[in-house]
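Heads up, there are several structures right after this.
Throughout, read-outs are computed from the coordinates displayed, never taken from laboratory work. What you see is a predicted model; the values in this text were computed from it and never measured. Cβ atoms are built from the backbone, for glycine too; each structure is taken alone.
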Structure 1
Amino acid sequence: MCLQPEEMLSVVMLGRPAVRITEPGRLTLSVSKMNFDDDRYDHEIVEVDRQTGRLMRSLAPGGAPLLGHSPDWAPDGGHLAFLQNNQGKNELWLCDAQFGNVRCLVPGVDVKQFVWSPDSQFIAWTARCQAIDAVFNRVTRLRYKLDGEGFTHGYTHVFLVAVQTGKVTKVSMARSDHGCITFHPQSGELAFVSHYLDGEDTQKVPYLHRYDVKTGKVRSMPLPVKSVTELHFAASGKLYGAGKRDMETSVEFDKLFEIGNETKWVTDALDMAIGCHVISDARRPGFNPVLSVLPDGKIITIGTTQGRQRLLCVDVERGQVELLDFDGSIQSFTPIESTAAGCKVAVVADSFRHPAELSIVDWVYGGPCAVRNVTDINEAYTLALPPLHVSEHWWTTADSINIQGWVLRRTPEAGRVRGTVLVIHGGPHMAFGDAYHMDFHYLCGLGYQVVICNPRGSYGYGQTFSSAILGEWGRQDVGDLLGFYEHACGGDMDGENTFVMGGSYGGYLVNWLISHDDRFRGAISERSICNLYSKIGNSDLGFLINRVELGGADLWEDESFIMERSPIRYARNVHTPLLLMHGEADHRCPVEQSEQWFTALKRLGKEVDYVRFPGASHAMASQGRPRQRAARLRLIAKWLRSHSEGEGH
């Protein structure tokens, strides 16, 4: 049995839970679902009883549902702030907890992040300041566009809005993108980061700014880090952050640091990436911090390791790190209460077999933890899926590198296996793992077994493993993939119906494989790369990311090497039928990459189908418009069926 695309995509996605100080027995969070009739995502804010799991609507005046996402209670529990989408902009809204009055604080403004002041009188928020002209726009920034956002002529700035009066104050002034906003718990001072020097954004040069809300004065200091992802004050006034020490690209892991007279790297001895890096196409909406500082100064955060997103408790004073033993991958979390002996945490987590649900974790430091499932929002959806068998495999390369991966298939009673699809993840510094992926369930429902693995370059296996891909695209990564594929499939591999598919960097490797290897019956390449030389100049971050990924190669000195690493040079060698899919508003891997690849293959008489999705960004497969996501699944199913042995053409 295979669910129709609209059924497969009907997962209810849960946002980060929020705790109200006056009602700790309830958790507030957003639930989101695809609306195919209106081609949008519908977000609603609900309350969950921690004990019973019962869902209660957070009601606006007149009994209407409270629509929005990213809810956060004021420290005094008097107001709930949240984001509500209005014509493509996430406006900042406020609900009075006592009277239920709902109002928009900053109409027409697309808010990226917001945070409450400790006295509940102000909300700090960030938004991009820019004016788009219908006639022409003069480009002055090197970083003038960003995937998912479009053209970014202006800068992201920090603002302050008074809750009672609605008065808005612009806090940041430099010609730089700003973010990482957080309030000092006692003084109410607002801290934030500017990421670039004033008017110069070729590389990140982070500065920390402290804004006195009462006087409007700002103190600034450079930070000896290369990038900052988040900042959070502890109750003691100490300031902690997550970021990178040496380079701003995703090659390097985010680690925790403490800002004082000197910057102290807290998790230097921990060879693990801070943050959520296990790929899923059914993930939470809204802003989800990955750091939280407990009242006693311990830090709770998420780290990615061996295909799972796990909670970490960092004792800064003792230099100790403890990992929570938890099945699946944690998407978001919120501490509820804590003592010296442990803490209670609300977590939203998913797994291979089940979309995300809300659980409560009683974590005793150095001892056992108790996990209690609270919601079963996706239970009926999960029961409708064909049963899934998941097997984990490890394979050791000739140079003694251990590659982890999995094979997913329907259980034997659910039907025969029609073929095998090797799926390659993007990044390259992302990872597959124990997380829910609608694509995989859909492919298994069609009768194919899915093979996934984390070749060198992936997150979750240490910094050396992540960095091993630099300058090696199309080389050792290919050996890792094919070696694991042959090891994991063994005698179960259907030699006639073997396919390969991938997106982004995974699409690059699909293009590379079919131009160097004829073993696959067909290939599907999404939002991919075929020409690394042109991508350096036309991607939103190609001038930085791809130069680093190519080991420092640049246009003027290394043209021969860059083209040697580009699949388009080997287009004549392609004999594998190919389905190309690309979003027309993709700024990370621009659509011209598929245009070049299609034109080259078509001119050479190769079998290639090319599908373009109007208005779709690089994240179309996981965050795109519902109708386009459903159409994409139908295209994949039809193409696989038409190219499978014994299925007809």
Structure 2
Amino acid sequence: MTVSYHLRPFREFLVVLCAFFFVFSSYSQITSEYKRYKELYPNSHSIRLSQESTLTIGLDDGKFKITQDFSEEDIYLDDGAKNNAKQSLSFSTFYDLESIEASSYAIEGDQYQEFSVSDFKEKDDLDNAFYDDLKSINFIFPRLGTGTKTKLKYEQTIKNPRFLNAHYFGNFYPIKNNKFTIIADKDINLRFKEFNTDSIPIKFSKSQTRKSNIYTWELKDMDEFKYESRSPTYKSILPHIIPIISSYKYNGETIDVGNDVSNLYSWYYSLTKNINKEKTSDELIQIVNDLTKNKKNELEKVKAIYYWVQENIKYIAFEYALGGFVPREANEVFNKKYGDCKDNTSLLFKMLEIAGIKGNLAWIGTRSIPYSYSDVPTPSVDNHMILYYENQGKSYYLDATGRYNPLEVPTSFIQGKEALVSIGRDSFMLKKVPVIESQKSVYKDFATIKLKGSDLTGTSKAELTGYTKINFFYDLEKQDSKDKIRDYYKWFFEKGNNSFLITEFVETNRFDYDKDFIVDYGFNVSNYAKKIGDEIYINLNLNKGMALLKTDDDREMPLEHKYLDSFDFQNTFFIPEGYKVDYLPENIDISNEYISSSIRYELVDNQIIYKHHIDHNSLILDTNTQKKVNDLIKKIEQGYKEVVVLKKI
């Protein structure tokens, strides 16, 4: 693939030189511009003064010719500009960069001076799960600082009509002028899918020339969006539009491209219909036979094959061209022992076939893509491949890139998403991956506690299930010594305060797919109880998990959880000899449709049994919901402050 990118041609030197006089003479105007924007946006680091893009879609003898021009101008309002000096533009088999012009405008002495970028470096970008033949052109804007400006222009050729870019009308910085234009031959039918634009005053117009339809969207003075941690994908927040080529006319015939999901499926099927046609290796057949020979039923066979692929095939995303969409042969994946999501799916598909079991290739978008197949029937809708399997009417979504996922638990990042399941050349179905309920991902910790002076000593049994266990295993496998494991356990199981120490621990079912993971451990918390006169004050709220679910009152963005989970903490406290309970806090029960929690105390003989339960039931909380949840959490936080009072007999 040939990619060209050019600096400003030398013949433009005289034009630039002449323009310098205008730049110099307008210095006072430029600096007043900076001052004005600094007053308008005192908390912003930069402003996009202008963002324009023109997409031109033509036909030449039935072949698409698609180009897109981009122009951006920014001004930086503080010295953080230096953090934006490094920039990159991506391209791939489906996109070529035809030209790049980039310049900084920095204050030198008492004038602005242009500094053109002269060094563009190309490198591979290997970080996408589904199609990862991306390369990038990397460059550095020189002399960035407070008050400097940058200008960037580049042109892109789009080689496949299914890969039109989304245009964003807002971002995490203010945008003064934003314009998007599409110029399309009249034989090309387009439709436009808008997202998050309901409250945005975008001006739309349509005009015509003899050969073309011209569509224009304009927006001025768009405030910045606030970036906040644990927000949903930016695609769920920022206003944008996705142009889609529905069909085109050629020689009197209408040819569909992205009219509906069937068009997308037809293209996907054409890329996968010929996989695994070569003779299956004897070694792979033998592995399958060994895995399945003593299994009681089909489901047990599928489980054995699935777990083997998870354990033995390393996930590596490394793709080029249509290889980003075409799974590799199962023999190749098996021999190399690595592959991306498609390759792992190809191997799973073949191994089930060897065992006489039917699986189905399935395309799916992760939760980072908020579109449905009906909304956006283009490759923008998905970025992942899994294997769909059905047994006695129950659906299973096998994703071998999920290292520790049991058969019945889909990877957390595809929960609630549509899967495009292949049935045959002209047949497919859309299946929605379920959201796993919180009771399937539980962290239980039952402790027995005694008081030794002012220190707490005790033993505890922790049990982890579902996504809680899976995420724990990912962290645990990184700990390569017993001391590091102990430190990790100290952090994860911490009780009371940071003086918590684990004295010993025993693990059960470590890295097991199906069984609960159990850790029995001994612990000590020094100087925890307070003794005043003949009274002892002790707070049995050793785990304050609800505080983790609370958000700031001024938060503006929705809050997204990776998965639903629940917590059960129980502390059995032995009352010291010679003391009795003088005060036991009241029980607390709170709940709404999004979250529930309780704190309960029970006095049984010489023991106080403390129970704390937390259950949250929504993956995404909008700002109004967050306020409702925060109101409940505040009641629990009041309960966290309550102490048991023991009085000497």
Structure 3
Amino acid sequence: MQYRADIDGLRAIAVLPIVLFHLGVTSLSGGFVGVDVFFVISGYLITSLVLNDIDAGRFSFKAFYMKRIRRLGPALLVTLLATLLVGIFILSPSLLEALAESSLAALLSVSNILFWSEAGYFDADAIYKPMLHTWSLGVEEQFYVVWPVLLLLVSHFGRKALGALLLALSVASLIASEMMLNTAPETVFFLAPFRIFEFAFGAGLALFPVRNTGTSFLRSSASVTGLIAILASAFLYTKETRFPGIAALVPCVGAALIIWAGPAGWMNKRLTLAPLVYIGRISYSLYLVHWPVVVYYAYLYQMPENPTEVIGLIVFVLALASVMYFAVEQPFRKKRQVAAKATFRVGNRAVVFSLIAASATLVSTAVFVDQKDGLQDWLPSEMIAFDETLRLEKKARRKAIRQGTCHFTDMSRQEYADALDACAPEALDNLIVVYGDSHAAGIWSALSRGLPDRNVMQITAAGCSYGGLKKTSKKCTDFAEIASKWIIDHADNIEVVVYSQRAKSLLNGAPEENLTTLTVASGALENVRKSLEAIQNTGTSVIYWGPRPEFHPALGIALGTVQSIEHLKARYALLDMNAFLELDTALKAEFKDSPVTYISSYDVICAPTCTFLSEDGGPLIVDYGHWTTTGGDEVLRAMRKEHSVLGELLNQQKM
């Protein structure tokens, strides 16, 4: 294929928004669409290369995959090895163990499947996953495995047959993507079948090239429109955008228009400017190295907050990517002229041997780290015991809240209804109903242990609460409707509904990134009050168990940055918890004249200072705020003592 500098420029337009988005540049809230632009480019280039070889009668799977290995393998392996090596010395055991597993998944081109299986409310924060960005490489590599086979098989029937196949696959992919966004957004985001339509835009251009059609004005207009579409989505989309689905058509069509316009397009000529072409050439290395750098920077310090930090990190990752490009990528891809024949400077055998040796090193290191529980024994003895307790408590908590069964994840309306009946106590008289998200599930767990003779009903779902700032997912909408119906149907048997939800759903900002930037969302408070009052109006008493403070980074993450419990206490003592105090104060005011009774968690957990330790010095929480089983029991006792309304409800029970 003839080299096109404008496509390298397009690669720069794809990778720069990704890097800036990951560095927290808020104006590029949709910078993630750069990945979709890369998918279109890959669809175009791979399809063109394979069809050219098929038409010339020289296509070989061995040659094709050897080129892909040369292109992708060396830089990926260096990134995986370097990231794991650095992680060994700085990450907490739980994060290091997860890094080892994700490194193996990336090596096997299935990291998108791994991260999909982990995705959900209880998943670790993305900012602490150095290999998270390799999900897109998994999608691309799976495309490289399947698409050439289909091209070879169907090419015997002509281009129209290929076009029909591509159209059918892409339409099915787009429809499935859009339909499943409501019920399984993680599935749509991570898995390759739901991204086929994005590759199809590029593949279609390769199948039916239109090089000699269209006026110069039309092509220039297309190139300008294409760039506007990509940049508009990068600036206007947010994490709340329903994506990929139909929304992904904007950047994908934009990329396709630029590719179609060709080198003569007005904007395409601008894309051949030397700085853009250079960034496009190193874009693969830049994509690989930038995210581990961001993760480790955030882990050791915090997400960059000012322009100086952002610019410094940009310069650093550009320099690192340049070194990777010239020292790792190029030696395996360059050719030399030998006896009028161009051959690779590094032979196939040398490439295979090098990659096998590097892969063996990575696999053995990752397996060793995994078997040693993230090198837990490298910690001081005090911290080893604390980390082991934390691991055991995490497992115990999942069982205690009945995660995946009575604490719901993704279910259909009928499954919710069936599960509620199955999870109800044997007797349905004088019910105490605990309703809300995973924080409410912890309250149910504590109440069920503390009140063995009472009928305590659990109606909880992961991440589902009232008053959320973002559009409620279909699973949560269905859950709320089924839960409300159950409560209304059993109102005569319910003594009280105890409701609770995470503070994050009532705050503007991301507590995982910066506690000091959080602000109370007043509209969300009104929503939750009206929703709870609607339950109260059915004749059922409602207690709103207020949201608790959060500790960030989460406990298991922070362990890798300290040498003792005292050091950990000192680190958490520096956290600014004012946002949670302000939220608690605002909720007290919101419910002051409401028939719903509000009881404060903050007054108990943060009196006099916010604590993450239980009475025996062990962990009170398993992450940022979910209680251990011991912690839940302790908080329940303290809440009963602090709030008379709760004490009166439980006053006939031994705690």
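Worth a mention:
- Parent structure of the calculated result 13.5, given that mean count of other Cβ atoms within 10 Å over residues 526-533 is the read-out and 1, 2, 3 the choices: 2
- Answer label among 1, 2, 3 for the case where P(r) over Cα pairs in 10 Å bins from 0, in percent, calculated from the coordinates, equals 3, 14, 23, 23, 17, 11, 6, 2, 0, 0: 3
- Comparison of 1, 2, 3 by mean count of other Cβ atoms within 10 Å over residues 502-509 - largest value held by: 1
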